[in-house]
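See the structures that follow.
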Structure P
Amino acid sequence: MSLSAAEKAALVCLWGKVAGHADVFGAEALERMFLSFPQTKTYFSHFNLRHGSPDLLKHGGKVLNAIGYAVGHLHDLSSALSDLSDLHAYQLRVDMGNFRLLSHSIQVTLAAHFGSEFNLIAQSAWDKLLSSVSAVLVSKYR
């Protein structure tokens, strides 16, 4: 993944604002995905998917904290996310297309909350990051 210095700075800056509320932002991104792409609920039949549920907050936090971990390991995402890639490929078996849908929902959530801070540079950086994270997560699917 090739990021300019401005893109790296935008990632780090915005992540700093999200980090303390990863569960809330993550839950919102999941809710957006479930509402926009109802087929993604299939993998969460055991979750309470109501707004503000502990299940959504917990899983949303896991998702965004993993992305935050990736922000701190931009130099080697494959190694940093290897265990997470194993989990998704061998145990959860999430449809690969869902990563793109969640990535979109995360970006919409960030744009909704950070408006002008989620400018072209920030959007480009987050798109590259989420695409790279998705590629790593599906790299062991076969």
Structure Q
Amino acid sequence: MILSYWSNGTSTEIISNNGTFEDQYVEFSYPTSIFAVKYTFENYTVVDFYNSSDTNFESYIGNIRFSNTNLTNIENRIYTEGYSGEFSGYSTWEGDNTKGPYVYIILSSGTTNVKVLEVNFNSEYKYAFDQILNSLVIKKIPALTT
């Protein structure tokens, strides 16, 4: 799968476990039992979630991020068990596999180089995935920087 992220430079900020996130693109709440790390790029944000303040690979539990992707690869090769859905007027490709729940909120048309907001979590943190989706507001779709 080819993913290109909308980037040019980055800074990291630990949001901690205050339970809320908001920037110019999205806002949502998340359980205060998990920790969020915000990565700010030139024109979008990625938030990774951890089960402790130790932000190593073993503590990683999920993320929310904007990306460009090939929907055909996602639907037919990577997440074949998924299904079409809807989120706040946007089409989605979503499901739950052995790793956990995921959703690709489709923000542009076509099947290749499609803008998506991707949310995925490890299966034991489905409650966090659900809380984020139930509170998620997409405020603005980032512009693609190549």
task = Match the computed value -2000 of helix-only ellipticity at 222 nm (-39500 (n - 2.57) for each DSSP H run of 4 or more, over all residues; to 500) to one of the structures P, Q, and report its label.
result = Q
request  = Work out the source of 14.5, 39 here, i.e. which of P, Q gives that when Rg and Dmax of the Cα atoms in Å is computed.
outcome  = Q
query = Taking FRET efficiency 1/(1 + (r/R0)^6) of positions 84 and 108 (r between Cβ atoms, R0 = 25 Å, to 0.05) from the coordinates of each of P, Q, which one would give 0.65?
reply = P
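From which structure (P, Q) was Kirkwood radius over Cα pairs in Å, for residues 68-131 alone calculated, if the value obtained is 11.9?
Q
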ask   = If relative contact order in percent (Cα under 8 Å, 6 or more apart) comes out at 36 when worked out from the coordinates, which of P, Q was used?
value = P
inquiry  = So if we calculate FRET efficiency 1/(1 + (r/R0)^6) of positions 92 and 124 (r between Cβ atoms, R0 = 35 Å, to 0.05) for every structure here (P, Q), which label has the highest result?
reply    = Q
task = Compute mean count of other Cβ atoms within 10 Å over residues 44-51 for each of P, Q and report the one that scores greatest.
result = Q
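Any read-out appearing in this document is the output of simple, stated calculations on the displayed coordinates, not a laboratory observation. In this text the structure is predicted, and so the values were computed from the model without any measurement. Cβ atoms are built from the backbone, for glycine too; each structure is taken alone.
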